[in-house]
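Below are structures written as structure tokens.
Nothing in this text is a laboratory measurement; each read-out follows from the coordinates by a stated rule. The structure presented is a predicted model; accordingly, all values stated were derived computationally and were not measured. Cβ atoms are built from the backbone, for glycine too; each structure is taken alone.
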Structure P
Amino acid sequence: MIAEHVLSVSIAPSGKEEELKLAAALTLLRKEDALLGVGTDPETGKMILYGVGELHLQLVRERLQREFGVKSAFGPLRIVYRETIHREVREEAKFIRKSGGRGQFAHCTLKLEPLADQDGFEFDCDAQGIPPAFVGSVERGVREALDQGPIGGYPLIGIKATLVGASFNEEESNEMAFKIAGAMALRSGCKKASPAILEPVMKLEAAFPEKYAGAVVGELNGRRANILEIGGGSIQKLKGTVPLSEMFGFANTMRGLSSGNVSFMMEPSHFEEIPTEKWRATNDPHSPDEPPTASAGRPVKPSGPKPGIPGGKGKDFPPEQDA
């Protein structure tokens, strides 16, 4: 999953025929839209669409219904948080399986440490005497395990994993066993490495008549916005950043305060740590078919779109107000 994916929504076709129609439609849409991500929730088996904002996911939904005639039920919008670690740990994992015939054996030790910029992932190998194929298998297992962090099941970022030790035997060791051992070490190690939740923060630009400046700034301050620039005379222009979880319902609030005279655009900026308690407090689903609430979230455990497939946009923000 790429960093730009900040929202997801589940989609459930009404039958086998609709499922085939949906698959064909999404194949075409993904060719046109490099920001649309598709995955599967391993717990429910439901298809998940990923996007970079509410409007994008809303437009995808409308196109599926209008252009392709797809009849599907859409779930609530969910924020796709990230997870990271704060402490260096060394974690050992052994995978041993005896099943009558030839068994399986793999043993590896990973050093896990946070990256300074809390972004991306790095893998290195300091272990000696390990066949390159087994090293590659450990890395594949680690990368796959990054899909689900230990707190909320969100993708892990900002981690460096180094293979510092491993052992094998000629009879029972194979690539699959080392892949499983690598995933085991990553999952168990992250639980011990002071894991934390990261929330998506959006770049925000807004324009509004000067007489509404106080109302707009006051509302944004209450939503944890960081206002970086404001000014411009009779039409004020504002630039800043704001957590995505705080912006549900903002468009409707602005319509009530200014009769629709406030326009704004948002796009993904970066991720910042959010206290676990705050994350749990904002962990409520927001449905495109329900009145907007002040928060959105809840863990989604995606299998993740294929590498290189990005995300999209959604509902609370009118098309003319969201980038």
Structure Q
Amino acid sequence: MAEKYKVIVNKLELELKKMRSEGRTRLPSEQDLCSEFSCSRQTIRAALDVLLQKGLIVKRRGAGSYIADDSFNNRTVFFMTEDCDRYQSPALISGLKEQLLNSKYKLRSFSGGGSTSEESKILSCVIKERPAALIIEPAKDLVPDPNLRLIEKIEDTGIPVIYLNSSLGKIHVVSDNYEGGRDLTKHVLEMGRKKLACIFRIDDSSGRDRYKGYIDALLDADAGYDESRCFLMTYKEEKEIISGDSKKFTSFIDNHLFGCDSVICQNGMVAHQLIFLLRKRGVSVPEDILVTCFDNDYYSGDSGIVYAGCDIDSFCRILARSSVALAEGRSATSVTVPMKIPK
């Protein structure tokens, strides 16, 4: 019975959310639950006792079990990202807040800083406060995550988890990075640029998929792939590049970029720093070297560079819709959002 009743508790918690969203308050009888879960009445009573202790149901003598009036009142969605104040996060957070408010939910944002220990503190807060849903945007998702057990514990308590920009987990909302990589590379080739270079992350699925798209587009066009023109970086190296402290990056520019006529970058922050370093060396951008990137943000806009990105408003609507559906016990599916290159 020990394991069986825990499974039933998790399933009933999801069912209670669905019932509340549909306006139903009375649970099936113990006998009906026994038939539904193919178990003894003792196991069902053990599961109902757990829900009672959590304050999710109340028992009325002679009338059965009902959803508690104040259960599932937490209408806050938690969002854990690397830094709430940098890059695309401010626009994403603002748009997500607006979309959630339409369904009378709130958003609470947390910066993990790419630190395992800081993310652990946030996840522990999730377990304690039991939000309606949790959205996770991992800083690096191709390396083992020591906090995976905490995330599994969160899911076991019935809190839905949605991954943003990562295909980890059961439900995720991601950019179509592979096709984006292919399309942006093809676009650059069609602009008449023939000697391409690239800068991608290798510990991040978005970088990996964009890199795959880059390679395939070059091979499809018979444009030639030169490994020496590819700068593959880690999360730590990306931070060093953005802060201007990467000797490895400057060495790549001096030894491998001259002779290239275009560079495709992981994101706008890297592209912005690259443009700065190229101009310091007397290179004219975009005349001598065209710098392109992914993601629609103020870096790409200010630099006037070519970029491929998703519509932020559409992204926020999809993410909010999925969060609310799961929070209310309804189904949701993973979504891949296409990238576009503005004309």
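Brief remarks on what is shown
- Test item: relative contact order in percent (Cα under 8 Å, 6 or more apart) calculated as 17, pick one of P, Q: Q
- Between structures P, Q, the greatest calculated value of distance in nm of label points 7 Å out along Cα→Cβ at positions 108 and 212 is seen in P.
- Here mean count of other Cβ atoms within 10 Å over residues 52-59 was derived from just one of the structures P, Q, and that gives 25.2; the source is P.
- Structure from which -14500 was derived, helix-only ellipticity at 222 nm (-39500 (n - 2.57) for each DSSP H run of 4 or more, over all residues; to 500), options P, Q: Q
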